Structure P
Amino acid sequence: MAFQLRDSEQVTLSAEALDSEGNPASASVAWTSSDDTVVAVTDNGDGSALAVASPGAGGLGTATVTCDVTDTSDADVHTGTFDIEVVAGDAVTVNITAGTPEAKP
């Protein structure tokens with residue numbers, strides 16, 4: 001299910017790189033949009049981005065974040081996506097929160 005955003009709204013997105021133990025990892029973060037005509041994604045330069053819905057546009061756009069982890073000896077690039085559905089009128093939001101990962105028994 002995509003995050004719903006009214007065509008008159010914007011939302012701040014944040015990303016944080018974590019190591020395998022859940023500790024913050026040093027990384028450069030870059031944000032892009034799959035379709036600026038639906039939702040424009042502006043990289044704020046601090047790990048966050050501003051997603052702004054295009055007025056009058058409806059449809060599905062994807063914000064993509066690329067994290068280039070700089071504190072490892074190998075090239076460690078990870079990508080994440082966040083689907084945004086731009087709708088006219090009232091938006092309905094469903095929040096999904098994952099628990100803390102833990103080692104398998």
Structure Q
Amino acid sequence: MRKRSIKISQERAMSILSKPITTEKSTNLQQFNQYTFLVSKNSNSFEIKQAIETLFKVKVIKINTSITRGKMKSFKGNFGYRKDSKKAIVTLKEGNTIDPSLELK
């Protein structure tokens with residue numbers, strides 16, 4: 001497999017990462033040096049890795065992504081769907097950390 005050497009821009013990196021997920025499960029993963037982010041649906045693992053490395057200046061070992069399909073819900077008798085979302089669980093190299101209190105703007 002060939003490694004890509006194309007760097008993404010700062011604007012594209014900001015558009016890939018939406019926000020960090022701060023649930024109890026994702027907070028427990030931080031002790032294993034894993035962080036969870038909500039990302040754009042059209043991004044792939046390579047772009048997510050480059051975005052995190054450029055924004056937070058850390059070394060990423062592995063990326064796991066999952067797409068959650070929107071549920072069907074009813075509101076006052078009308079049926080609709082929630083939005084689909086994609087989340088990425090990022091494993092960092094030993095010794096690298098991300099401050100979870102930082103916000104992406």
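FYI, it's all coordinate maths here, none of it is from the lab. What you are looking at is a predicted structure, and each value in this text was computed from that prediction instead of being measured. Cβ atoms are built from the backbone, for glycine too; each structure is taken alone.
One of P, Q was used to compute helix-only ellipticity at 222 nm (-39500 (n - 2.57) for each DSSP H run of 4 or more, over all residues; to 500), and the answer was 0. Which one was it?
Computed on structure P.
Which structure, out of P, Q, was distance in nm of label points 7 Å out along Cα→Cβ at positions 23 and 39 derived from, given a value of 1.7? Going label by label, the one that fits is Q. Looking across P, Q, the calculation of FRET efficiency 1/(1 + (r/R0)^6) of positions 47 and 87 (r between Cβ atoms, R0 = 30 Å, to 0.05) that yields 1.00 traces back to Q.
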